[in-house]
Structures are given as structure tokens and as C-alpha cells.
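Taken together, the values in this text are just the output of simple stated rules run on the coordinates, not laboratory data. Owing to the predicted nature of the structure, the values given are computational and were not obtained by experimental measurement. Cβ atoms are built from the backbone, for glycine too; each structure is taken alone.
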Structure I
Amino acid sequence: MKTRSKSIFALGAVGVLALSGCAGSADAETVGNGNDDQKDISIAVFNGWDEGVASSELWKAILDEKGYNAELEYADVAPVFSGLSTGDYDFTLDVWAPDTHATYIDKYKDGITDLGAWNDEASLTIAVNEDAPIDSLTELAANADLFNNRIVGIEPGAGLTKAVTEKVIPTYGLEGMEFLTSSTAAMLTELTAATDNGENIVVTLWQPHWVYSALPLKNLEDPEGALGDAEGLHAYGKSEFKTDFPQAAEWLGNYKMDLDQLGSLENAMFVEYDGDDFGPIVAKWIEDNQEYVDSLTS
């Protein structure tokens, strides 16, 4: 009887929480002026994924201008997907599909919703310094010593890291090379240092990325297609996103940004500017691209 009583009490508590959650959602402050979206909106941003940082800063500026209270929340990939599924975050803009983030999409599919792809030209890469003596992944194993027998990677939990570990390394016989994983920032630091010192280096990268404009790089050819085809960059929201933010869901569903536009924004934020207060930089970019930005919410 005690166990059953505890179970009934627990169910009752869950019901109270659910009802209070519904009431809280219903009572949430809205944007107003004909927009019934909730005013507070959180944008989850993957640490180190600068195309996501750029697009998120852009949408924060757009949403704030439209009367929302938009907040950027930085986290690694796994916590972002988990947080979306529990409603701790409202949406994110940097989900790579169908391949790179497939594991996370499948794991959390019941608690997240695809709001649409805003770019379909994204690709995973293995890059080297532009004057490196090889041009293809087929040549890397035989010349590993020229690269200190190392491949410098990014975060261990990244989809790119998974692709390199499970596909690139066995496909091209690179088991003899050390695959270093830590963070995107650490990879970029090593890449910059090697470039400054005139040394060969091989890194895991992706396009779009501002570093291709900042440093002389080339992608190694991938004749076996181990890194997969071009992918889409998707906005994903929590399961209730379209209910809580119907207007924002419509805008994000129609959002498109090509590589030239994204590259221009990334260059302004990460190449031409050395700081982390992106607000004024994004505001200037919006001013220079006002017609395009206005079209995103027209």
C-alpha cells in the first residue's frame, strides 16, 4: 500500500506540474502588436561552430528588433539536442542533416521538430596548408610523417569527429596517425601556428567556415566519399516550438542564406573583427544588407 500511495502521489505531482506548466505557457508574455508569439525565446548555439554563431547572432538581432527578448545559450552538441528535447532551449540553427547529426536527430526525434533547411551547401572536409605536398586523402598515409603523424580534430562528440573516426580513417588506412580531439578553438590555434611557422598540418574542418578566408588552405580530395555529400543546415526547435512561436516558425521555415551571404557575415565577425561583442558588427552587416534581412521577415 505504501508503494502504491507513493506512486499515486507521484502521478498527482506530475499532473500538478503539467497543469502549472500549461498555465505558465498560456500566461507567458507575448510579443504584442499582432504577434502572439511568446516574447522570451532562447537560441541554442553549438560551441565552436561559427556558421551557427553567425546565423544565431543574426537572428537574435532580427528577433530583438521585432520585439522578442532573444537570448543566446552556448553549449556542446549533445547538450543542445538534449535541451531542445526537454524544452530548455527553444531552437537552434546549426543542425547538419541528413548525416552529420543523424545520431542525435534519431535519439531525440520525439522531442524536437525540424523547422527547415536554410542552406544546402554544407560539407565536411579534411584540410591542409595550401602548399602541402599532397592533394588527396589517398596520399596521406604514405606521407604521414610530413604531418607529424597527426590529424588535428575538434570536439570528441562532434559529428565530424565521428565521420573521421568511423569512415575516413579506416577507408584511407590512417590508423597509424594520431587523431587528436579537444575543441574547435584548439584546432584553429594549432592551424594558425603551423601556418605562421610554415609547417605542414592536417585538420578536420567544414565549409562554410571563415578560416578559409583567413588562411591559405586546401581540401584534400575524398575520392571514396568517406565524408559524405553536401548537407543541409537546418533550424530545429523544441517539439512545441510551432505552438509557442508560430510567427517565428514561419520566418525560420522560409529562411535561406547562401554561402556568399554567410561568408560575408562570418568574415565581418571573425576575420575583420578581433573581439567577441558581435552586436555592433552584426548591426553594421544588417545595415549593409538591409534588403535581404528585411526579406527574412516580410
Structure II
Amino acid sequence: MSVASQQAARLRRPRGDSWGAAIDRAAGFLLSTPALAVLVGLMLYPLLYAIWLSFVQWRPAASAWIGLANYERLFADRIFWIGLGNTVFYTAWNVSAGTTLSLSLALLMNRPTMAARFLRLAIFMPAIISAPVAAMAWLWVFDSDYGLLNQTLASLGLFETPVPWLNSPFHARWSIVIVNIWLGTGLSSILFLAGLQDIPKELHESAMLDGANAWQRFWAITFPLIRPTLLVVLVIKLIGSFKTFDQIFIMTGGGPLYRSETILIYLYRQGFEYFDFGFAAAVGVVFFMIVAALSLAQSLLLGRSPK
């Protein structure tokens, strides 16, 4: 084959490859169209309907257009800001304390011992228990009169009078923090454990030969290499904390004095107790915007994480 023929063949090959790739992409889109149509129908229609509903005064037969009145009422409602503040409070503690505890437990579980294997099972157990079931169990633990926690503290002589864990505005908030951290520790600990086990052991062995202690090895080797896992855990905890509903609804119902009220509890109350669906839709739209912002932050953080 002459040089000119070889060059012509090389020029023709990309066009054929591009046509083949285009056909493959078109076939992929065509085959996935039914599933995408169902997915869009199940997600887009409810979203658009909720947005429309947030601009009306809902009535069973004739809803009246009221524009931004629901949003003006929402941002002027003191209870909404209390719920948002409580949501941020729970999120801050779940992200900070929960992540620290999860990483500490993962370091303990990352050992080739039988105790570490048993610890993995015990730590992951809350992740496979549904939140309502866990909330009912914690109701018994935090019961003021017969709860396990108060009985244990009384037997140790630490308190003479029972602590109102779920009946006091101060204690109720911290009780929810404890339950949230307990529920979210299992999954995040296993994620950290997977990241730790992906680190080559040769790196730690070489650092030990160079005289590095455990603390130096953690900051120089472990922490940089688990940074992508850390970002995933942080975002999962951030979004999950904003969506906390079951355990708070069962344990305190948002009380006492709205001290454990969250955005979702507030939304539920407006929609299914007061049947003000237009106003509840406005709450849902605002909540959707918050979660969408968190999801965008997730994409940006993961996109900037080292490979």
C-alpha cells in the first residue's frame, strides 16, 4: 500500500469511528427513552405542580391565585425560622461530631483482629434498623420515669431527680442530637473503613522505617488519601441531616416549645394537620432549593477532590 493510500485510510477511519459512536449513542438514548419518560413524569410533574400550588390558596374545588403571598407569610413566620435554626443545629452537630466519631471508629475497626470484626457488626447495626423502630427504642431509653438512661444514672448516684430528656426544651434538642449521631455512624464508619483499607500498607511501613509515629502517619498518609471518602461522608451527612423527620416526629413531635422543630416537621404540620397545602407547598419549594444547593455543593466538592 502506498503512502498516499495509508494516509487516506487514516483520514477515513475517524469518520467511520465517529459514525459508529454516534449510532451507539443514538441507540442508547432510544432504548433508555421509555425509562427516562417514566422518570421525568414521576419527578417533573409533582415538582411543577408543587411550584404552582405554592402560588395559590388551595381549595378542594377552586384554588385562588395569590402570587407570592405564601412565601411572604413563610418568611415572616417565626416558627419557620425556629425550625430552620434547629435543622442547622442538628446538621452542624451531626456533621462535626458524627464524622469525627465515625472516623475514630473506622480507625479502630481497621485491624486484623476478631474484636475489630465484632466492632464492625456492632457499629453497622443501627444502619440496618429503620428510623421509626430506632426512635421507639430510644423513647424507652429516654423515658423520664422508667427509662434505661435515668435508671442507670440513678443507680450510679449521678442524679437524684430524673432528667426530663424529652420533656425539657434544652434536653430534647441534645437527645435528638444523640439519636441522629447514633443512626448515622454505622454507614459513615463503613465508608471510612473502605477508604482506609484501600491505602497501601507499604506506605505506612515505609513511614515507620523513617521514624514516623502514628499521629504523623495519620496526617501525612491516611488523611490525604481518604479525603475523597471524607467529602462523600460530609455531604451525605449534610443532606441526610436536613431531611431528618422520623425520629423527631416520633420522639418529640417537634416540641417542647418548638425546640426540636425542623423544616420537615413544620412542612408536615402545615400540610397534614392544618391542610394548608398551598402554604405547605411553599415550604416544600424552599426546602427543595436548600437540598438542591447542597447537591450542587456535593458535585463541586467531589469534582475538586483528588483522584
Structure III
Amino acid sequence: MTERFRFSDDNKRYHTLNYHNLHTYGRKVHKAAIDCGFSCPNLDGTKGSGGCIFCSGGSGYFTAKSVFSVTEQFLAERERICKKYPEAAITAYFQANTNTYAPVEKLSALYSEAIAAGADSLAIATRADCLDEERASLISSLPRPVTVELGLQTIHDTTAEAINRCHTFEEFLCGYKMLKAYGIRVCVHIINGLPDEDADMMLETARVLGKLRPDGVKIHLLHVIEGTRLADMYRNGAYQPLSKEEYIDIVIRQLELLAPETVIERVTGDGDKRTTLAPKWSFDKISVLGGIDKRMAELDTWQGRGFTE
């Protein structure tokens, strides 16, 4: 690469969230994780029960207990963040389970409470099949910048069925396009290492997603969490996690397929060390991030190198 990657001020060859925040807001932005006690149609029997095979009661590993109010959770998180980053902007991150899965009146009250507590922006994690015009209109009307974090995981319906996702890629597209029609910033989540997916399938997910030009993408590693159906598969030898080397290779090849302007908000996930069975190598997050940077430099590659419209 003869010139520095244009969305980077350092050695990164992909468009990091830190770069986006500094160039958009002029300062660091940190997330205050909030748990409002939401459920999910894939948990309560509406569409399925038990959740996805990797689900351990929702994605909010690091959220406070939902017995506390939004205000109490936000203020506690802000205090924690500001001890280390006193000048940071704070995003209220509605993280656990499906955060549009409630009556619109309740959603409006909860989002407004976070704003009143001092949130500079909001991030709302949800599923595409829990969106409609009324919810999209509400989100677009909020008086703070908002990102909807939309779980896709995979474009492959065979995999979605196998992991008990209980929605299709077509349903994802409908929800995604609705959000974009309302001018809402969208960050799409995908997971590498899902059962029976090979590298080509994971790359195809990135290729198809790249053509949608999402505002952001989070790339996750599938963790085997105690108490899940995936944990049973792992113990029975029916599931084998990706190796560190396989994961790094796949992530780099996925980054090449995503448009340069798409913000890469995560390239590996955090599993709770107390309950994560595998892969143990994922606990050394710095090594994973450094491995991606090193290998991209060795290959002289960068985000968007293989992107096509």
C-alpha cells in the first residue's frame, strides 16, 4: 500500500470506531451498557424458545441488573467511564436482548430517560423482525444521534435455522431497508465460526453485507458459553471453534470485502471469562487485534481492497 489507508491516523488498515468518533465528535466516545429487562421473540415463545443456540440469556454480559432504572444504570456507568476518560462522550447502549421488543410508549419513555440522564447519543440493539414503521419513526425522532445495532449473524438461512435464529435474511433486509429509509445509522453484527459454516460462507456474508453499505459492522467470534445448547454440542464433539489463525485470516478477508467508509466497530468479541468454555485464545484480545494488524501489513492489504458494488 503506497499511501496510508484514508480512514486511519495510525497503523490501522481498517476504519476503526475510534477514528470515526474522533473525526465525527472530536473526542472519544464510550458506551454505558443498560439492561431494561427486555425479552426476545426467540425466547418467550412468540417465534421460538430458548433463544439462539449460543444465547445465554441475552447479549448483555456487562450490563447492570435491570432492577435498577435507566437513570441509575447510566449514571453509574458514566461515573465508571469518566474516572478514566473525563472528557469522553457517553452513549447509552441498550444492549441486553431485543431493545425494540416492547410497546412504543414504553420504548419512548426509556429512550427519553437515557437522554434526560445525560446521554450524548444512543445505541439500540435489536432484531430486524422487531422493527416496524412506528418504531423506526420513534427512533428517527429522538433528539440525539442514534445507532441501531442490528443482529444479522449470517446471510445463510440454513445456518440461521440450525442456530434457531427464527428469522430469515429476507426479514433482515426488510428491517435494514426500513431503518435506512428513515435516515437511521445502522451497525450490523455478524458472527464467525457458526456451526457448519466454512470460510467461504463467512466471506459470502461479508460480501453481500458489504454491498448494502451499512454505516457500521461488528465482527464477532462465536464463543461457547456455559449453559447453552452450543456448550452441549462442544462437549459432545459436535462443534469445533475456529483457531486463532483461522479467525484472523477470515476477518482480514472479510474486511477486504467491506466498503472503506463502513466503520468497523468490532473485530472480535468479549466473552465472560467466568462462563466461556472456548475458545480460550480469545481472552487475549490484544493478541488478536495485534495479529490482525500484523497480518494485514504483511499482506499489504486494507479494508475495501476487494469491495465491489
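Rank structures I, II, III by FRET efficiency 1/(1 + (r/R0)^6) of positions 74 and 98 (r between Cβ atoms, R0 = 25 Å, to 0.05) and report only the one at the top, that is, the highest.
Values: I: 0.50; II: 0.25; III: 0.80.
Ranking I, II, III on FRET efficiency 1/(1 + (r/R0)^6) of positions 74 and 98 (r between Cβ atoms, R0 = 25 Å, to 0.05), first place is III.
Which one of I, II, III has semi-axes √(5λ) of the Cα gyration tensor in Å, as calculated from the coordinates, equal to 39, 26, 15? Going through each structure in turn, the value belongs to I.
Figure out for me which of the structures I, II, III the number 0.05 belongs to, where FRET efficiency 1/(1 + (r/R0)^6) of positions 34 and 114 (r between Cβ atoms, R0 = 30 Å, to 0.05) was derived from the coordinates.
II
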